[in-house]
Structure P
Amino acid sequence: MDKKVPFSTYAIIGTMLFGMFFGAGNLIFPIQMGQLAGTNFWPALIGFLVTAIGLPFLGILAIGLSGSNGLRDLASRVHPIFGVVFAMALYLTIGPFFAIPRTATVPFVVGFEPFISPEHSQLWLVLFSFIFFFIVFYFSLNPAKIMDYIGKYLTPAFLIFLFVLICVSIFSPMGSFVKPSLTYVNEAFMTGFKEGYNTMDALASLAFGIIVIHSIKRLGITDKKSIANVTWKAGIFAIILMGIIYGLITYMGASSVSAIGTFENGGQIFAAVAEHYFGSYGAILLAIIIVLACLKTSIGLITACSEFFHEVFPKVGYKTFVTILCIVSFAIANVGLSNIIKFAVPVLMFLYPLAIVLIVLGLTSPLFKHKQSVYMTAMIFTFCVSIFDGYAALIGNVPALTWQPLVSVLNFYKDVLPFYSLGLGWLVPAIVGMVIGLCIPGKKKAM
């Protein structure tokens, strides 16, 4: 019988979860949203929290409560081949092909590049990213210590420096909220809702689930019900902490316009806020915050990806995958942030609906007795829409790839699918797929 789990365990695992989720992107999106939302602060923030912390929490629950051993196991309920292919696509996307390289390029662009002459920028990026990934490599070699590295050390250090900046902005406000702008004028909630997608944490939650489960098992907790219990309690701790931080950062942005003006992105806003309060020392404070935020997220992603690929290819050691992923991430990071985003966004637009539907299916699986047909038809119907969402994003970035027959399908979707303009065109097809799957006769799968 498993021993009673103390609150400190939930807190450490929850802090670890928060640390892995909360990277530089989680800092720069809400502060910019705050500037744009202004007096519509609350509806925008609530919409943002639904997708920025609600979906990741459901993703962690889908892994923990479903009794699955990670993303591949959960996705295999659709089909074993789908389980491998989808899991590999997701891990590569939030891993070495996009998210991990971004953890090095964002702190460089925000915290260091403004002080470097343009002609030397590329050389300094190479040096910075090399040092960054060497540190990540070192701390990722021992996954058993990840709770100590992230939960006990890196995240508390990050929070201390971040709270210095937040507390100063609260006790010495820069100004009052201004009028909302752009779509935040009439659609603050839905705009905040869609802005939460940019954190990519719903995708990451499926990847981080395996780390949570392994961390819990290393504590001697092996019973499925106990693992599920620890998972949701640690998840609650993490999302409460994330919600508080998001709210405070959004407030910081909403109150900053009259003092520092508006900027193109959240990184520039953070830099201006730090300089407003601390002068030249603000740049140092911001650099520390951004580097710590990205460092802990990168360690979490390298660990999750390495454990997954070691599981798929057991003949290749975990440490070998850590080495490979760090080298690949280092190489792609030096392509530049803009190029990384340019080619990654279409993939994210394709994967995100599939991930959300898989999360919902995993959580509701007992209601339809785990029928494989429900999983399969829901995912097929979602795929038929999300593949074109990805294509739309691709031709938006690379117009030369426009092909009229596919554009005709996109126009058809825009005309007939409910909520398509909101980026939720896949929602009704997914529900229809679930209903059709329920009507298909077949055996229930024993879980």
Structure Q
Amino acid sequence: MSTESGTGNTRQDWIARSGGHPLRGNLRVPGDKSVSHRAIMLGALAEGTTRISGFLEGEDTRATARVFEQIGVRIETPSASERIVHGVGLHGLVGSSNPLDCGNAGTGMRLLAGVLAGQAFDSVLVGDASLSKRPMRRVTEPLSQMGAVIGSQEGGLPPLRIRGGASLHGIDYASPVASAQVKSALLLAGLYAHGETSVHEPHPTRDYTERMLAAFGWPIEFSPGHARLSGGHRLVATDIAVPADFSSAAFFMVAASIVPGSEIRLEAVGMNPRRTGLLTALRRMGADIREENASEQGGEPVADLLVRYAPLRGIDIGGDLAPDMIDEFPALFVAAACAQGNTTIRDAAELRVKESDRIATMAQGLRALGIEVQEHPDGATIVPGPIGAGTVDSHGDHRIAMSFAVAAQRAAGEVRVADIANVATSFPGFESLAASAGVWLSTAP
């Protein structure tokens, strides 16, 4: 199927169904998207040459790289998944007369807002149709408290117009939302600010930015839920090895857990403790997932994950666990649909403002396949049952699309997953890697 999607891409659908056999294989999923974004950004702002291996060749991360090339950074691609970034230092970026296109990358836009708030030149950040509907006020308001001047559309929507030459000052910010993107934007602006910038969170979020700033030599103090740095230092180039993306591994963790007889090994997966909430949740549900060959890669903990099928049971999920699995909730919805007993999700209101309203979109899709879902403002209750055939609309959300491809492995018939073009933003090659493990998935004619 090929029509124009709401994201501006050529619309594509998948047809997915059970292959009737266990899933098997040793899989290496693409590099971590969050680490890839930050490696490009800090490499660009560093003094010297940064070499990145394991870079995610996705549309989002490439968009971030293109933006930095547009504002004066030379970036080489010696081979797939490699980048050489010739840093220009904190004050070496140059303005562009054209808008800076972030594509579908919410992470890219929010973090760039922090970087560009401290520049001497004006900038305009734009995105595709999907990104243009995503709220940016949670970032622009605290940046304004630091002295940034940022204009937006009504409701705080992109494009963002960032005025150059602003004098930034550090703030002590208590964030009302648990968001690594908000925290990271403020810390990046803090590199250019006079004085100290501190961020306090209601729940701890991922600390990729903090870890990488330290790796590039910037003095920073951080602990779960808190980060603090001061301006006036420098970033020094370093080599970054990007671990395999936990969020990408999540789909295969759930698939192997719900398809009887399955056994999948996921190699060198990033195990940042602020990222692995799904692993904790699945284990509480009874999943059989073992960590092997633990090591450190690029400042991040990594391990192989050996996942074997096991009957799952419904649980209640919320509190401090929710922020540590915010991108993995769509996959968790599928695991819950295949469990014994209800699963209730709370404290996940952040899902309402992702690439889609992920609570509503997952609920609609599961209902279309015969699963009862009761929505709550900050989550949902999933009542498990047999998964039927049907059509689900991902609304252009890559994680929703891949989650329903997994759900189809337990379906009674074919599942059409509509609007899957944006899967390439985070997981290029998902179809072929899934097929290698025995997942039955094809592009719809």
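Looking just at distance in nm of label points 7 Å out along Cα→Cβ at positions 110 and 134, which of the labels P, Q belongs to the structure with the highest value?
By distance in nm of label points 7 Å out along Cα→Cβ at positions 110 and 134, the leading structure of P, Q is P.
Work out which structure the value 19 belongs to, where relative contact order in percent (Cα under 8 Å, 6 or more apart) was derived from one of P, Q.
Q
Work out the source of 4.0 here, i.e. which of P, Q gives that when distance in nm of label points 7 Å out along Cα→Cβ at positions 150 and 414 is computed.
P
When semi-axes √(5λ) of the Cα gyration tensor in Å, for residues 270-309 alone is computed for each of P, Q, which one produces 32, 7, 4?
For semi-axes √(5λ) of the Cα gyration tensor in Å, for residues 270-309 alone, the value 32, 7, 4 is produced by structure P.
Given that semi-axes √(5λ) of the Cα gyration tensor in Å, for residues 118-237 alone, derived from a single structure, equals 33, 26, 17, which label among P, Q identifies that structure?
That value comes from structure P.
If FRET efficiency 1/(1 + (r/R0)^6) of positions 54 and 406 (r between Cβ atoms, R0 = 35 Å, to 0.05) comes out at 0.60 when worked out from the coordinates, which of P, Q was used?
P
Using distance in nm of label points 7 Å out along Cα→Cβ at positions 22 and 222 for the comparison, can you identify which of P, Q gives the largest number?
Of structures P, Q, the maximum of distance in nm of label points 7 Å out along Cα→Cβ at positions 22 and 222 occurs in Q.
Can you spot which of P, Q the value -23500 was calculated from, given it is helix-only ellipticity at 222 nm (-39500 (n - 2.57) for each DSSP H run of 4 or more, over all residues; to 500)?
The structure behind it is P.
For structures P, Q, which has the highest computed value of distance in nm of label points 7 Å out along Cα→Cβ at positions 182 and 214?
Comparing P, Q by distance in nm of label points 7 Å out along Cα→Cβ at positions 182 and 214, the maximum is at P.
Throughout, read-outs are computed from the coordinates displayed, never taken from laboratory work. Source: prediction; values computed, not measured. Cβ atoms are built from the backbone, for glycine too; each structure is taken alone.
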